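Take a look at the structures below.
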Structure I
Amino acid sequence: MKVFFLKKKDFLPYDKRFLFGNSFKSEKRNVEFALSRFLLDYVLKNVYNIENFEIELKKNKPVLKNNEVHFSISHSNEIIMIGFDNFPLGLDVEFMKEKNLEKFSKYFKKEFLTYNSFYDFWTKYEAEFKLQNKAKFFKTLIFEKDYTLSLASNNEIKKVEFYKLVKNNGDIVMEELKIEN
């Protein structure tokens, strides 16, 4: 499994061509959509050698029409992230900010004593939702100290490789990150 991400601020202003005719009322949503489509396009072309692809929605989830590769998109705060695998997967990343843990504990009928316990639960919940199936395997970790990241799959998640896209003198460079998982 491979996870690619970028930071919004590094890729602004965004290329409006990646809106693909979609236009949200919120500029924030336009930015997230365009940057996620840019990241998807870049990785499919430069990592998976898929030049021409079509995206379709299946149960409101974007998938490649010919299912060569499976992916899941998430964004939170400054991060746009996409996970890729040979099997269906779900990915969720959340910026960890203060929450009313008592309120969420009552709502979910589950005690959250720390923000880490809440975000561990919440990102697994969202990743499984994006998988669109009951997950057999999860991988959860703290990412860049302020984010919780969860991956959900029905196939064992042995190792996750992380790559960050950055701009370097106008070029886009993919940096592999060493993240224990």
Structure II
Amino acid sequence: MNYFAHASALIDEPAHIGEGTKIWHFSHVMAGAKIGENCNLGQNVFVAATVQMGNGVKVQNNVSLYDGLHIADEVFIGPSVVFTNVINPRAAIVRQNEYLATHIGKGASIGANATIVCGNEIGAYAFIGAAAVVTKPVPAYALVVGNAAKQIGWVSEFGHRLHFDAAGLAICPESNQQYQLQNNAVKRIA
């Protein structure tokens, strides 16, 4: 094994787990799951069979990653985040062939106790506030909060709020990276 799994973790074979990944207490990875390198799965994390996870992902305690979820590199998923995979679940109706895909873009952060309704894309470096309920796609670099989640601003790749000038330019106070806001979309320019 080129990864660490706590003795209480259950890893169904075959699952692909990248080098340097750590899987902690009472977690369960189903056969077929793909977990990248240097990931960290906290206590009581469930990973379904079709989940695809990039490198450097951090999943905190008590999170279930269901079928249809695609997680890019360097994503942070806070404690007790909830993902769904069926838009209209009913106990008496089997809808396994109706799972809706959810994509979490590179570097995005999802705060504690947030809920992500299936079928939505979270853009790269987006920041989802704690306890937010995401019911629609979130653009790259967007800062969203509340129930239902509403965008209240933009953040840098380092997670700092961006303040754009009249020309639509902003600088991250930590990294000095430059960003441009144009047509209600942000991109890093330097």
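All of the numbers you see were taken from the coordinates with simple rules; none came from a lab. Because the structure is a prediction, the values reported are computed rather than measured. Cβ atoms are built from the backbone, for glycine too; each structure is taken alone.
So Kirkwood radius over Cα pairs in Å, for residues 45-124 alone, computed for just one structure, reads 15.0; which one of I, II is that?
Corresponding structure: I.
On Cα Rg over 2.2 N^0.38 Å, for residues 13-52 alone, which of the structures labelled I, II is highest?
Between I, II, the highest calculated value is found for I.
Between structures I, II, where is relative contact order in percent (Cα under 8 Å, 6 or more apart) highest?
Numbers: I: 22; II: 10.
Result for relative contact order in percent (Cα under 8 Å, 6 or more apart) over I, II: largest is I.
Consider the structures I, II: one of them gives 0.35 for FRET efficiency 1/(1 + (r/R0)^6) of positions 109 and 157 (r between Cβ atoms, R0 = 25 Å, to 0.05) as calculated from the coordinates. Say which.
I
The value -8000 for helix-only ellipticity at 222 nm (-39500 (n - 2.57) for each DSSP H run of 4 or more, over all residues; to 500) was derived from one model only; which of I, II is it?
Values: I: -8000; II: 0.
It must be structure I, since only it matches.
Kindly point out which one of I, II the value 12.0, 36 was derived from, the read-out being Rg and Dmax of the Cα atoms in Å, for residues 93-132 alone.
Here the read-out was taken from II.
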